[in-house]
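Structures follow.
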Structure 1
Amino acid sequence: MSVKELHRIAVVGGGMMGRSIATKVSQAGLNVVLGEISADRGAQVMRILEQGLDFQIERWALTKAEKKAVLSRIELTTDLERTRDCNLIIETIQEDFEAKRALLRQLDDLAGFQVPIIVNTSTLSITELAHGLMNPERVIGIHFFYPVTTQPVAEIVRGQVTSNQTFEDARSFVRVLGKVPIEVFESPGFVTTRVILPLINEAMHVVLEGVASAAEVDLAMKLGYEFRNGPLEWADRVGLHKVMTWLEYLFQETGDPKFRPCPLLRKLVRAGHTGAAKGKGFFTYDAQRNRLDRLPDDTPRVG
């Protein structure tokens with residue numbers, strides 16, 4: 001598939017990642033079919049997506065004319081049949097193996113046999129998800145980073161039977177979005193998730209053991225290693241429940257104790273303190289997800 005053949009992209013799932021991917025795809029000048037489970041849910045998705053664009057306008061990162069153009073290229077639908085005429089399909093539903101596999105079966109029936117189907121995941125096995133499909137060779141993983149509109153990298157994950165053509169199509173697509181593609185051969189956690197999770201888990205153990213407070217741990221890592229966010233704030237912003245799910249999956253897959261979730265993480269998740277979206281995790285946040293409890297030396301960094 002050449003870049004010229006990319007006209008219409010399906011994004012199935014309008015959650016946080018789905019909205020961000022759909023926005024970036026539209027900003028790249030491509031038409032988007034954004035699929036959701038119901039009209040009510042779809043209306044909510046579009047409302048939140050538009051609020052995100054308004055936030056970019058407030059920060060002078062987007063103009064009102066650009067916002068209008070982005071929205072004009074996004075078509076909301078509750079009918080998976082609308083994916084039939086798309087050049088590429090991205091599933092962006094929750095990180096649940098069985099849910100993703102069921103959706104892939106539906107998409108495999110609907111899409112033309114040469115249309116790549118991209119799984120948006122940070123941990124799950126592409127090979128297992130594609131097993132049993134009519135065309136497993138056209139299934140590939142892309143680990144996008146949030147927010148997709150600004151993060152410059154994407155991991156492209158080959159399954160055991162992913163074809164070279166599917167990989168080339170996925171790499172071309174990522175480049176159209178202005179991102180650097182990283183080729184990854186399937187392994188639990190890929191590259192970035194596998195590397196970052198033990199760091200976050202160890203930071204949590206440092207807090208649990210009373211070595212330093214969460215704020216001091218994050219400040220040390222930010223200033224010492226030039227992190228934009230410390231590991232604990234990063235976990236808050238991703239969602240502590242998601243971090244725990246990823247750790248549990250990697251621990252199950254590898255048996256390596258470095259992936260065993262810290263007891264403090266379990267305690268916070270059980271209390272419903274799952275991070276910025278809920279207003280409380282390792283830190284506290286306002287309704288706009290701004291930190292409320294920074295140390296005097298911990299000023300927000302631009303970039």
Structure 2
Amino acid sequence: MSRVLVTGASGFIGRALVPALVAAGYDVRAAGRHTPPAFAPPVEAAIHGDLGASVEWRPLLTEVDFVVHLAGIAHTGSGVAAGRYDLVNHVATAALAKAARTARVKRVVFVSTIRAQTGPRSDHVLTEDDPPRPTDPYGRSKLAGEAALARSGVDFAVLRPVLVYGPGVKANLRVLARLAALPVPLPFAAFTNRRSVLSVHNLAAAIAHVLRHPASGGETYVVGDLQPVSLADMVTALRAGLGRAPKLIKAPPGVVRVGLAMLGRGRTWDQLDGQLIVDPSKLISTGWRPDLDTAAGLAAIVRR
């Protein structure tokens with residue numbers, strides 16, 4: 001039986017991925033930052049420590065066949081220095097890749113981000129053929145991590161997911177879910193711009209797929225659900241999960257933007273305004289398919 005090391009296993013994606021890998025027949029060594037992640041046997045729990053410091057990867061790679069590298073700073077925002085992004089998302093990835101090659105790991109799957117390829121919006125549908133143009137330290141550090149992995153000589157695959165959602169999601173989507181739970185109309189009917197999103201279930205399936213798919217070695221894939229959605233679509237799906245009607249009203253987007261700024265959530269605007277659509281055809285052509293429908297996946301976030 002093959003063994004997989006999953007870094008960042010206690011995070012949002014890791015909590016969905018580890019059981020999926022166990023169900024697929026893998027032995028899993030799940031590593032977290034400070035404390036061993038809480039998974040039931042037969043998962044082996046471990047600690048990798050702070051990726052901003054020097055990590056000793058060799059013990060974690062003992063008798064490991066594959067690595068899924070989730071650990072890192074997984075968001076943009078204030079309070080994180082550019083140097084910290086680089087240490088955690090780039091330098092630590094480079095060290096892991098070097099150690100994985102020495103340990104003869106068969107493949108490293110690096111879960112990067114669409115922000116390694118673009119800013120918070122794009123005027124055209126993005127594919128892997130678009131040259132990477134990250135616009136912030138987060139995206140630049142992830143792109144540098146991708147480049148370090150490619151230089152290391154270890155077999156690898158890179159995934160660039162869009163905004164990931166699912167039960168237990170945090171940050172802006174959790175705020176949106178809380179808003180959808182309020183028994184009042186919401187001013188999002190005018191938000192018809194579409195954005196690609198990705199179910200954590202579909203992402204876990206994509207990771208498991210590229211882990212062993214022969215032709216995925218050395219490849220980079222953008223990952224998203226099949227159908228992009230508008231903010232109005234998202235609220236409609238969330239409220240459907242609660243058994244409620246959408247109750248959306250039209251308000252000028254500029255008014256919503258000012259309201260978010262007054263609430264101290266101005267950065268949330270980047271997740272609402274403009275278009276960001278990806279075409280995952282390259283990954284689909286290898287045999288992966290996002291089988292969870294977006295509306296059903298969003299509804300599951302709030303369904304009790």
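If we compute distance in nm of label points 7 Å out along Cα→Cβ at positions 191 and 247 for structures 1, 2, which one ends up with the highest value? Between 1, 2, the highest calculated value is found for 1. In this comparison of 1, 2, the computed figure 0.15 for FRET efficiency 1/(1 + (r/R0)^6) of positions 95 and 279 (r between Cβ atoms, R0 = 25 Å, to 0.05) is attributed to 2.
Of structures 1, 2, the largest value of Cα Rg over 2.2 N^0.38 Å, for residues 79-118 alone belongs to 2. Set 1, 2, criterion mean count of other Cβ atoms within 10 Å over residues 143-150: the highest-scoring structure is 2.
When mean projected area of the Cα convex hull in nm², for residues 87-174 alone is calculated for each of structures 1, 2, structure 2 comes out greatest.
Once distance in nm of label points 7 Å out along Cα→Cβ at positions 39 and 63 is computed for every structure in 1, 2, the highest value turns out to be that of 1. Taking relative contact order in percent (Cα under 8 Å, 6 or more apart) as the criterion, the top-ranked structure out of 1, 2 is 2, with the highest value.
Source structure of the calculated read-out (helix-only ellipticity at 222 nm (-39500 (n - 2.57) for each DSSP H run of 4 or more, over all residues; to 500), -9500) within 1, 2: 2.
Read-outs: derived from the displayed coordinates by stated rules, not from any lab. What you see is a predicted model; the values in this text were computed from it and never measured. Cβ atoms are built from the backbone, for glycine too; each structure is taken alone.
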